Structure P
C-alpha cells in the first residue's frame with residue numbers, strides 16, 4: 001500500500017486516500033478503546049456528536065470527520081464507504097460487537113503519539 005504524501009492533506013492516488021481513511025479509523029479505534037461498540041461505530045461512520053458523548057468522544061469524532069472530508073474534497077469520497085464497510089465488518093462493529101481492532105491498527109502503520117493525543 002502506498003504511504004501518504006509528505007503533506008497529509010493532499011492525496012494523489014486512490015491508495016493514499018484509502019490509507020488516510022484506514023489511518024483515521026485506526027486513530028478512532030485507539031482513542032475509543034473500551035467505549036461501547038455502538039458509539040465507536042457511530043464515530044467511524046462519520047457522526048460528529050450525540051447528546052451523551054463526552055468531550056473526548058466528540059473530539060475524536062470531529063477529527064475523523066475532518067479527515068473524511070479531506071478525502072472527499074480530494075475527489076476520492078467514494079472510497080470512504082468501501083473502506084469503512086470493510087473496517088466495520090473486520091472489527092465486528094457491523095453487528096455492534098468489537099474485536100480484532102489490531103488488524104486495522106496494523107494496516108494503518110505506526111501511529112505518531114501526537115496523532116493519538118490530538119484525537120483524545
Structure Q
C-alpha cells in the first residue's frame with residue numbers, strides 16, 4: 001500500500017539501482033559496455049513499477065542523476081565533468097545523443113500507454 005510518502009515507498013527501487021552501480025563501479029568497462037548496462041539493466045529496473053504507479057519527480061531525478069554520474073565517472077575517482085546534459089544524452093543517436101531514457105518522461109509515456117489501453121477497452 002502506498003502511504004503519504006511516495007518517495008519512501010519507492011526507495012527500494014532507488015537502492016536497487018545504486019547496488020547495481022556500486023557493484024560495477026570498480027570494473028574496467030568500455031564505454032560500449034557501460035552504455036549496454038545502463039540501457040539494459042539500470043533503466044529496466046523501475047519499468048514494471050512505472051507501468052503501475054506514477055513516480056515522484058524527485059525520485060526520477062535522483063535515479064537519472066545516479067545513472068548520469070555512473071556514465072561520466074565509471075573508471076575515474078573524484079569529481080568529474082558532465083560534458084552533456086542528461087536531456088541531450090537522451091536524444092536519438094542520429095541527433096548526437098546516446099538514446100538514454102529520462103525516467104520521468106518514460107514514466108509519463110508508460111501512463112499514457114496504459115490510459116489509452118483503458119479507453120480502448122471501454123469501447
Structure R
C-alpha cells in the first residue's frame with residue numbers, strides 16, 4: 001500500500017497493546033513514516049512529547065492500561081499536532097472537547113487511520 005502523505009512524517013504512536021503497537025508501527029514505517037514510539041503510558045508519552053521537536057501527527061489509544069491519554073492529546077493540540085484516536089471503545093466515551101478528533105476503530109485499518117489523520 002502506498003501512502004505518499006506519510007513519507008518522512010514523524011508520527012507519534014501511543015498504544016499499550018504490544019501486538020497492536022508493533023503491527024501499526026511496522027505498517028507506518030513500511031508506508032514511509034518515521035514512527036516516534038510506540039509509547040504505552042501517559043508518563044512515557046509526556047517524556048517523548050517534551051523531548052521530540054518534530055511531530056507531524058499522532059495515532060493514540062485512549063485507554064492506556066487504565067490511564068486515559070487525554071493529557072497527551074492536550075499537549076499535542078497545544079503544538080498544533082493532528083491527532084487521531086485509535087480505540088475499540090464507542091466514540092460516546094470521548095469527552096465533548098475532543099469530539100472533533102477523528103476516531104479510527106480497532107481492529108485498525110491503516111488506510112482509514114491515515115485518512116483520518118491527514119484528510
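Values quoted throughout were computed directly from the atomic coordinates according to the rules given, and no laboratory measurement underlies them. If you're wondering where the values come from, they're calculated on a predicted model, not measured in any experiment. Cβ atoms are built from the backbone, for glycine too; each structure is taken alone.
For relative contact order in percent (Cα under 8 Å, 6 or more apart), the calculated result is 34, so let me know which of P, Q, R that is.
P
Could you figure out which one of P, Q, R the value 2.0 for distance in nm of label points 7 Å out along Cα→Cβ at positions 47 and 63 was computed from?
P
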